[in-house]
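**Student:** Structures given as structure tokens follow.
Taken together, the values in this text are just the output of simple stated rules run on the coordinates, not laboratory data. From a predicted model like this one, the values you see are computed outputs, not experimental measurements. Cβ atoms are built from the backbone, for glycine too; each structure is taken alone.
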Structure P
Amino acid sequence: MDYLTAITQFKPGSAQEQVDQQTFLGFIKKNPDVLLRENKIAHLTSSALIFNPQQDKLLMIYHNIYQSWSWTGGHADGESDLLEVAIREAKEETGLNEVTIISDKISSLDILPVFSHIKNNQPVSAHLHLSVAYLLQASENEPLTIKPDENSGVKWIAINELANYVSEAHMLVVYDKILNKR
């Protein structure tokens, strides 16, 4: 589904998500390059919480830049179907061959800060990720591999232990919000 349609059809679960949805739509209207990271202020990204079939664990990566266990995800890079971006990133960052879509509806919209950092030996300015999140599922039996240029670990983490692994407090809030509304 086209990103504008998907974001417009998103059903906010809170007043904050309603405000964030309007911020997304307003920014998109004024920034036709929102799908490209060349927009240095903010751009669309798509992420996924990947559940095991029992839905008591999440497949997480140890993100090299953020130095924290994190969901999978990445930049749209011109792709207008953000669910496809989430699936592509899930496979690239974990080595999964098979993922199942739990829902083709957006699970969460979040405006996330990205602090200045170095990537591929190049400085990247601080900016915002207009994050669109989806829910996926995969088998715990599938082999996993890291993507060394982005992460240094891939593993299944029990949902009730997530706070022991995620060092970014603002991301724990996002994960908890999504987990509490599914």
Structure Q
Amino acid sequence: MSATQPIRNIQEIEELKNYYYQEKPNLRNYTLICLGMNSALRISDLLILKWKDVYHFPKKHFFAHITITEQKTGKENKIILNQSALNALSLYKKSISPPNPEGYLFPGRNKMLPLSRSQAFRIIKTAGKNLHFETEISCHSLRKTFGYHAWKSGAQPAALMNIYNHSSFQITKRYLGIDQDDKDQIFLEVNL
């Protein structure tokens, strides 16, 4: 299991989003982070999204849901776009108006190809390093951050297992770093 951790601190989440919104403005990177944290998609699935997957061009509005076939599992996944994701997408769309429906949502230097996984990794890693985050973050941190905060907000274990396609909640807890949180809490409470 990867050592990548979710971002547990809400302030750090805001700092990460604002890094590419205010400190080093890049709306593509900002939207990648916002959509990554709010969709729980793997980076490989995020990077292959096209504008036509998120925006209904004839009706001129964003779809309520995005539907993808996950590369890793081959399963179809339908994900609602929450307000944070829609706000980021809207800002991003305005900055490149009009986007090509067939164009990748997150293009690389060669506009005909999507951002590579290694480029996405550098984007996330650079922000975390420059923000002096205590824990290592990577692309997978975005996916884990969604689940961690969903759990802390009271999401049902079965729903989280379903989102991540895990066979047991123990796997989901380990994946999200909740096991460590539970252990840490015990040590903090037994203050001899």
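**Student:** Given a value of 11.4 for mean count of other Cβ atoms within 10 Å over residues 67-74, calculated from one of P, Q, which structure does it belong to?
**Tutor:** Answer by label: Q.
**Student:** If you rank structures P, Q by FRET efficiency 1/(1 + (r/R0)^6) of positions 11 and 123 (r between Cβ atoms, R0 = 30 Å, to 0.05), which sits at the top with the largest value? Numbers along the way, then the final one.
**Tutor:** Values: P: 0.20; Q: 0.90.
Answer by largest value of FRET efficiency 1/(1 + (r/R0)^6) of positions 11 and 123 (r between Cβ atoms, R0 = 30 Å, to 0.05): Q.
**Student:** I've got another one for you. Match the computed value 1.0 of distance in nm of label points 7 Å out along Cα→Cβ at positions 3 and 27 to one of the structures P, Q, and report its label. Each step should come with its number before you reach the end.
**Tutor:** Values: P: 1.0; Q: 3.8.
Comparing all candidates, it corresponds to P.
**Student:** Computing distance in nm of label points 7 Å out along Cα→Cβ at positions 19 and 131 for each of P, Q, which one ends up highest?
**Tutor:** Checked P, Q; max of distance in nm of label points 7 Å out along Cα→Cβ at positions 19 and 131 sits with P.
**Student:** Given that mean count of other Cβ atoms within 10 Å over residues 75-82, derived from a single structure, equals 12.9, which label among P, Q identifies that structure?
**Tutor:** That value comes from structure Q.
**Student:** Upon calculation of mean count of other Cβ atoms within 10 Å over residues 83-90 from the atomic coordinates, which of the structures P, Q produces 16.4? Show your work: numbers first, answer last.
**Tutor:** On the way: P: 22.0; Q: 16.4.
Only structure Q yields this read-out.
**Student:** If you work out Kirkwood radius over Cα pairs in Å, for residues 107-170 alone for P, Q, which one comes out largest? Don't jump to the answer; show the numbers that get you there.
**Tutor:** Values: P: 14.9; Q: 13.9.
Once Kirkwood radius over Cα pairs in Å, for residues 107-170 alone is tallied for P, Q, the winner is P.
**Student:** Consider the structures P, Q: one of them gives 17.2, 66 for Rg and Dmax of the Cα atoms in Å as calculated from the coordinates. Say which. Please list the in-between numbers first.
**Tutor:** Numbers: P: 15.4, 45; Q: 17.2, 66.
Going through each structure in turn, the value belongs to Q.
**Student:** -8500 is what came out when helix-only ellipticity at 222 nm (-39500 (n - 2.57) for each DSSP H run of 4 or more, over all residues; to 500) was calculated for one structure; which of P, Q is it?
**Tutor:** P
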